[in-house]
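Nothing in this text is a laboratory measurement; each read-out follows from the coordinates by a stated rule. All values derive from a computational prediction rather than experimental measurement. Cβ atoms are built from the backbone, for glycine too; each structure is taken alone.
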Structure P
Amino acid sequence: MKRNLLLLLAILAFGLSVGLAQNPVKVRIGFNPTQNSDQLRPAAQAIADYLERRFQGAIEVEIFIPTEYRGLIEAMRGGNLDFAFFPPDGYVIANQDVGAQVLLKSVRGTSPFYWSAIVVRKDSGIKNLQGLDGKSIAWVDKNSAAGYVFPRAAVVGAGLDPDKLFAKQTFAGRHDACVLAVLNKSVDACATFANDTRNKSGAWTQFLKPEEAAQLTAIFYSKPIPGDTFSVSRQFFARNPTLSRGIAAALQGIKTPENKLLFNLYRIDYMIPAQDSDYDVVRQARKVAGQ
């Protein structure tokens, strides 16, 4: 009920302003580049179209997909981004550097958490972190919680030095490229996201064909990571607090299986309200990982 009221107030307030100004409010939303932009763009545009319909023309939504994780932070720093689907680590940096405020966090299944997994080929003979000694690993991005921060912190926490443990470290840039590198034997292991700790659902099952995913297995899972965020820039929220909450309420109203907009975007089932302190665990992992 409260969510619907916030949305209604936002629509009424900004519908009135549009009627007076004859121009919709321009809203710029950034999307984290977890996969190939050609695949991500249609899902991102569907979110933009949905919001424009819900606000009955009172807003005009422009999407932005950077080539790397840091691009969202820099766009918001430059005043070119109003909202962003930040990953947890990206949100922590954006909050620290540019004052981004978290509004929502994602839920997959029934959990507002996900995990980092280190994935190898089943035929590699690697069974645990110690078995990675002298092997090669693909991280995703230094600003990826699941693809770098949490697994690196876990390696350090196990008393191992990542820079001595691995013979080679590379950055794949995206989660789909990361698991593909393991499948193709370009690297021995990769750090990526998992939706459970039972080797059932993760980047390898999402981005690879079933027969390909069956060749990979997770040998490590991190501590739970709070879900990806939907966050607003400090400047936009200060100017448009009602609209900001209304847009969040509209996204919060999207739920599978009836509406798959968020699922098609990032395999999110729905989003719930979040607060900054939810991400203190990410800040702690960054310190351990040397970020």
Structure Q
Amino acid sequence: MKKYIKVIVDNYKSRKDLNLFFYWILLRIKKIFKIGFFQKNCDYKKKIDVVIPTVSKDFEVLKLTIESLKLVKHKINKIYIVAPEDSEIKNFCNTNNLELINEKEVLGFGKEKINYVVNGIDRSGWLFQQLLKLSGENFTEMENYLVIDSDTIFVNENCFIENGKFIFFVSEEWHKPYIYAINKLLGIKNSYSLSFVAHGMIFNKRLLQYLKKDIEDYTGLLWIEAILSLINDFEQSCFSEYELYVNWLLYKYPKKAKILPFFNKSMSKKELDKFDNLQNKFKNFKSVSFHSYMKD
């Protein structure tokens, strides 16, 4: 109990914002009582595409990510793997009936065109993948597509459209520069008090077009140029595609969204196991992420 209280106090001190602190506590309570864990009104018949940007470092997790898509409670039309073309990924896609999309063809350029280095750390690939996620309308067929990060595996059933509303998952990963980016791109000052960084998200292609038009109307730049203009030489994480999309949607079309807690566990890749074992071990979560930056 003392340890839990210390976590709460430390979180409050780090945020220095009573409103953020209140929503953080509320989210913790919802997670404890599993509010939103079980979704009973999923639009099962809604057909979606799945988009998974990936790179070689996540390839061993990707196989399990694909296997875990059977836990998505919607009909899946096609699964698109967006990656640099090489023989290993080509063979994997051919063997598993996946659509391979050459990442350089989506935007007309690769990550080498992005100059984003902070303190000697190259963040160009990190930002490039976010632009890819926002560009699924260039190659998908369905009106909605689900993006899932290739280091994340579903371990329980997940629903992303319920009673006609899009489901978005909220986490504690609030990061002030992401909110600054939304304001600079759209002029939106009031953002949601927690984070939508949830390692996956459902996108509607028509709404994405509206979002990009709003960015271009507000900034006077093409949407990609506007996002790239956020790059600076002191902030390693200057932008979040997930934060941008949901905060804009809540601002313009709040009735189209439903917010639920994010039941995710972040682990070291050394904890990677067979799919069935992961389901048994993490049955109190809805997904598990094996980030390359996580230590033992």
Structure R
Amino acid sequence: MTSPAVTLESSPQVAALQLGSHTLTSRLLVGTGKYASYELMRECLATSGSDCITVAVRRERLIDAAGNNILDFIDTQRYTLLPNTAGCFNAEDAIRTARLGREILEGLENPGYDWVKLEVLGDTKTLLPDPVATLKATEKLVSEGFQVLCYSTDDPMLARRLKEAGATSVMPAGSPIGSGQGILNANNIRICLEYLKQDDPTYPVIVDAGVGTASDVTVAMELGVDGVLLNTGIAHAQDPKQMALAMRQAIEAGYRSFQAGRIPRKLYATASSPQEGLIHSKPR
């Protein structure tokens, strides 16, 4: 008896992503910066299918040059906002910014008030995280009741220390922020996954930064990460709305591919048709 055909309509839905106390239907998290206009940003957010978006919460970043408030273009009832500490270069500034984000979102009655995407950068050239300051800020914010999602390098040792400090999720960079280089060190991401999930297979690991196109997202998901956070790949694409849709589909394709289990890589070919019963002579 043959099994029923699997179609897009009959195939199981991509499982929800659990991040601390938050349940997300999409495994794609998207940012709100770098768009040509807030109107375009709003359209791309909707097209991406994401239900969690990151917002830089420093006061000067909420208002643009024309006096528009970014929050006027975001449906705070539809999206869970993830405040981030973008632009902070020491633990003290990051902690202060996280507290400000909590205050703003509590005022909006948005469920994202109790978590933060923590970024503590080392310098303006690489925008890579300062590992010592990131760990320090994580410990302090966790002690204040925050659910901390940590932007990190792909260093497995640091990833383990951040988890031990109480981080809700460790978010290793695929490559530097905005670089579009994709996953530069897949082996380190694999080791991070091994270290972070060995005692808890459900611990969420999210690739954050560096992806430039849909194939980068699929590669990340096929490594076994739980989600991808991106911004520039959509906002600076030649057609941002088309790219937002591509990223949405790539998340699902990569997730399903990882769940399905790829064939092993082999040095030589393996025939897909049986060799028995051939009518011609043996191959050389």
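Among the shown structures P, Q, R, from which was the value 1.0 of distance in nm of label points 7 Å out along Cα→Cβ at positions 82 and 114 calculated?
Q
Compare FRET efficiency 1/(1 + (r/R0)^6) of positions 106 and 210 (r between Cβ atoms, R0 = 25 Å, to 0.05) across structures P, Q, R and report the one with the greatest value.
Ranking P, Q, R on FRET efficiency 1/(1 + (r/R0)^6) of positions 106 and 210 (r between Cβ atoms, R0 = 25 Å, to 0.05), first place is Q.
Give the label, chosen from P, Q, R, of the structure having the highest value of relative contact order in percent (Cα under 8 Å, 6 or more apart).
Sorting by relative contact order in percent (Cα under 8 Å, 6 or more apart) in descending order puts P first.
Determine which structure produced the value 67, 37, 31 for Cα extents along the principal axes in Å, calculated from the coordinates; the candidates are P, Q, R.
P
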